[in-house]
Structure P
Amino acid sequence: MRLLFTSLGSFGHAFPLVPLAVAARDAGHDVVFATSEDFLPQLRKAGLETAAAGLGIRDAFGRAFAESGPPGPRRPPGEVPPEVLTPIVAKVFGEVMPERFGADLPPVFARFRPDLVVSESGNWGGVFAALQAGLPAVSHGFGRVSTGDPMVTRIREAIREHGASLGISVDEDLDAGSYLDICPESVQDPDFLARTPRRVPLRPVGWSEPGELPPGVLDRSRPLVYLTLGTAMGHAGVFGAAITGLSGLDVDVLVATGPTVDPATLGEVPPNVRLEAWVPQAALLPHVDLVVHHGGSGTTLGAFGAGLPQLLLPQGADQFSNADAVRAAGVGDRLLGTEVTAEAVATQARHLLTDTAVRDAARALAAEVAAMPSPAEVAAQLPTLA
């Protein structure tokens, strides 16, 4: 069977699809993964055949800001007022990206002739291109679905408008057929569960670029706290408050600063804190005692699977919804905006490291994740979905 996977070109959108793509390839299917040119090297490290399609997300936002944004210096998304940012985000995900994928994917279809298109749920350009080519398509989730957020509502409106411009009628639920859902049912959005009869559970299996764990991870003598703000919304001020708060505890702190924050801007750190620009997160999480993070879907689901308590410091996008879900599930807590102080981070982290109820809830959620169908099991179902 010929399978074409396609996603937006970013860690949070592409990496969740890699385990299924690899499992399908290992099962003997012909697999091609199509995403933006700048992200193809990441996928080749997983041994996948690739094809260029779509814009890099940074390029897409640059185009949307240039066409619709306010004049003046560029600001991080977390510092752009919602009334300005929301239409920009809707334009990127509902118009700019779908248009580019709509132009780039048909030649890929012609060369590869896929039997099924597996399109990441943020990439509606993949679904629209498949429908126009007469190809069956399924959606692959990248995390928890958020239905009540105003920004999500505006994105959905933009997607429907773009579909209508192509002569494709998209219903209220954006139903594209079967939905491969990597979010455990107990923390998935209840409205989404109620309206998605063709939901196919799929265990979230972390994948990250292969690499060595930092020194001290495997031979530590006290709890290890992992601090990350992801790959897109790092903020030096938030890092600074969190590092100050965590360093005062009897723990070791491993900080992944990511590509958006220069470690030099964080200054000299205490001896129990180690700064790394990048870590192999999937390999790291089993060795961690607490994750303090931005609330990105990949880190949230990875912590679910590893049975870890979480302290979320959300910065934007679906991170606030994920923080709400973590809190509701009893597996962690959150600090919002001005609540992120060194004192508050220290207090919350101390509590989450010692509270047995939180630890028990995290272990129960990890057991739920482990019971979900594996990528290999779902790969075996893909012919029936076509």
Structure Q
Amino acid sequence: MLNRRLLRTKAVQALYARQLTTDANRLLALDHIEAAFQPDLNSMEPQNRTKLAGMRKLAGITLDEFIKHGKPNEDEELPEQVIKVARSAFEAYSRQTISDGEKMVRRVLNETESIYVDFIRVLSMLIELSHQAKIDRERRYDDPEAPFPKDGGLDSNSVIKVLMADKTLEEEIIRNGINWSNEMNLIRKIYREALRKDEEYTAYCKNASHTQEEDQAIVQHVLRQVILKHEVPLDYLEQRDLYWVDHSELIRSLAIKTLRSADNAATFQLSPLTKDWEEDRFFVEELCRIVVEESDQYDGYLDEHLKNWELDRIALVDLIILKTALAELIHFPGIPVKVTINEFIEIAKRYSTPKSGKFVNGVLDVLSVKLAKEGVIRKSGRGLIDNK
């Protein structure tokens, strides 16, 4: 079932992507300023290129003032045209940055929901492989150079029969648009190069009858060692999902649990992705919203703590991880401090530099104590567990 670490990871990914688009939007805003102060080649009046270059530079500085403070520097008198152009560039920058941020959050949430689709796809692949086994067993003439036992097969497996007969699974396959008709070459290749060459499956096919335990064992083996490990199906699944490495463990867990319930039709149940998707969605959206809104405040906390560092020297991923952790520490009172710190340490270890785990640990350990003493971090309920 969907866990909070994956949701935290999705929030970090959305915020990282947002930061990249923010930097790109600033460059586009500078391009807008550049275009506004280009010499007018159609004008009959002489063009003061030096003055235009100066105004262009001032407008660029003013844009950054708008981005940082929401207004131009009031201590400096600026030409009206400079302020007008900078404000126009800033407004375009702001609109696009807000839009991009929302898109990034939607994207990672859609990616998270797609985990369930890939889980259904894996179950569907098992069914398709059983169809290939049936075709193979019904073939009158076998390849004399590569004989294969046909007494049993995946098509006669009781667990697979439960999958095939279940209407809910059939509806989920249809609803999620999973159709192998255009990819039968892939299914045949997986059957020939992965399943038929698997020693345990070959041994299973030598017997016409099997116990329920044997049927369950071979299906679990095909799932774990063939579909989720052999290079042919794995390459296909990785190409479909750019975040397969992040998602595969959860897909594997959902599939294992579902197959274990398929000993008979009465006990069969598709494992849900989450207990409460709306709550999970809110968690990701809220983390992202808080980090964006409180980013300057978090810069202040970090700047004060890292006195010998400049924030632009910290790896961008580490900075985003620290800010996301601060958002959770401060705004989610029901989550214990140690849980938050440990979770973001693990995220830093996996997605940033080799030293990032220790760096994030050191910063959050000190800041969590300091902010708790100042009353910025206040825990309640389950959030009070293990905070000492």
Report summary line: The value 13.8 for mean count of other Cβ atoms within 10 Å over residues 49-56, derived from one of P, Q, belongs to structure Q
Report summary line: Candidates P, Q; mean count of other Cβ atoms within 10 Å over residues 33-40 computed = 22.8; producing structure is P
**Report entry** Value -12500, calculated as helix-only ellipticity at 222 nm (-39500 (n - 2.57) for each DSSP H run of 4 or more, over all residues; to 500), assigned to which of P, Q
**Finding:** P
Query raised in the report: Of the structures labelled P, Q, which one yields 25.3 when Kirkwood radius over Cα pairs in Å is computed from its coordinates?
Result: Q
Report summary line: Value 43, calculated as percent of Cα pairs over 23 Å apart, for residues 249-368 alone from one of P, Q, is from structure Q
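Where is distance in nm of label points 7 Å out along Cα→Cβ at positions 209 and 297 largest, in which of P, Q?
The structure with the largest value is Q.
Laboratory data are not the source of any read-out in this text; all were calculated from the coordinates shown. What you see is a predicted model, and the numbers here were worked out from it, not measured in a lab. Cβ atoms are built from the backbone, for glycine too; each structure is taken alone.
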